[in-house]
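Please treat every number below as a calculation from the coordinates, not as lab data. Keep in mind that this is a model prediction, so the values were computed, not measured. Cβ atoms are built from the backbone, for glycine too; each structure is taken alone.
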Structure I
Amino acid sequence: MKNYYVIGTIVSTHALKGEVKIYSTTDFKEERYKVGNILYIEKGNQMFEVKVKSYRVHKDFELVSFENYNNINDVLELIKCKVYVHESQLHDLESDEYYYHELIDSFVYNENNLIGKVIDVVNYGASDILIIKSAQGKEIMIPFVDEFIKEIDSENKTIKIEIIEGLLGENNEN
């Protein structure tokens, strides 16, 4: 889905009036889910537009309802669907900030040694984490913090990291 970027996944319904519970992966929740905003949902390889009718936070999830989806039966088919924004809805970030899609597919190096390629970026609460797949197929998790991330070239899709003992597993083997 080129030109669209994931901001969350609908994980379940909430109550009977058509609200959905979204596991959100955006840092701009209030902006993305603002009443009246247009979002896009992918279902069966098709992208369709929805307009936000209501938004609130409940127990670390975003509860959102959409116009023309008025009860639980209308939203049941949306469970497990990804929620997107169009690239035209992205705004410029500070020079040291990045959207996840700018980091994915970047090659990660320690000095001149290729560690692997970023396959995903996740956040489990404390900070963002780069998921890197090594040439040997091993998945490596690197916290996206200044202590480890030394340089990012998003145009050339390269990231330079500093490895500390134990970061890549035993004996720093990847």
Structure II
Amino acid sequence: MICHSLGLHFCQPWFSKIDFLVIISGFIHFHGSGVKEGRFSRRHIKRMNQRLVDDPLTLLADFYRDCDSPLPPPVAGRLNIKRLKNDLELLDKSKLDVRELTQKPCLILHGAQDRIVPEIRAHALHELLPVSRLRIIQGAGHGLPFTHSAECWRMIMAENNFFPI
């Protein structure tokens, strides 16, 4: 299974059925483990919620830019504000339960210049998963599946000796 960012949290129901997990720009908890560590991210989520009400198009344009997305952001009339609000709430509150992953081979890929999920979140995830490998991709941000897909694929295939895929 390959998942990206908050998508890792959506995949929890299938953890017991997988043989190998690739986590791209993932995290246990968006705000980290401590109150001090999460101050900035909590304020950021609060501001994003307000911007979702005041100016959702600019919010999404900024988010797409910060993700290094090659795709244009959605246009007016195609926004599902309720879904975006629900996703922000999930991002704010979701904590990954890693118990089913502790014996699963996992490859964690993360961009060194990720402006959405700090690299420290990848290291924290790696520490909790004893059968994991962490690969930090220099010059990459949050949009690894779009911006560095070939490099990600090479890294996945290179782990074939460590993880029997």
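Worth a mention:
- Between structures I, II, the calculation of distance in nm of label points 7 Å out along Cα→Cβ at positions 16 and 104 yields its largest number for I.
- When distance in nm of label points 7 Å out along Cα→Cβ at positions 48 and 128 is computed for each of I, II, the one that comes out at 3.2 is I.
- For 29 (relative contact order in percent (Cα under 8 Å, 6 or more apart), calculated) the corresponding structure among I, II: II
- With mean count of other Cβ atoms within 10 Å over residues 64-71 derived as 17.2, matching label from I, II: I
- Structure from which -1000 was derived, helix-only ellipticity at 222 nm (-39500 (n - 2.57) for each DSSP H run of 4 or more, over all residues; to 500), options I, II: I
- Origin of the value 56, 30, 29, where Cα extents along the principal axes in Å, for residues 40-135 alone was derived from one of I, II: I
- Among I, II, structure where Rg and Dmax of the Cα atoms in Å as derived comes to 18.6, 57: I
- Parent structure of the calculated result 3.2, given that distance in nm of label points 7 Å out along Cα→Cβ at positions 32 and 56 is the read-out and I, II the choices: II
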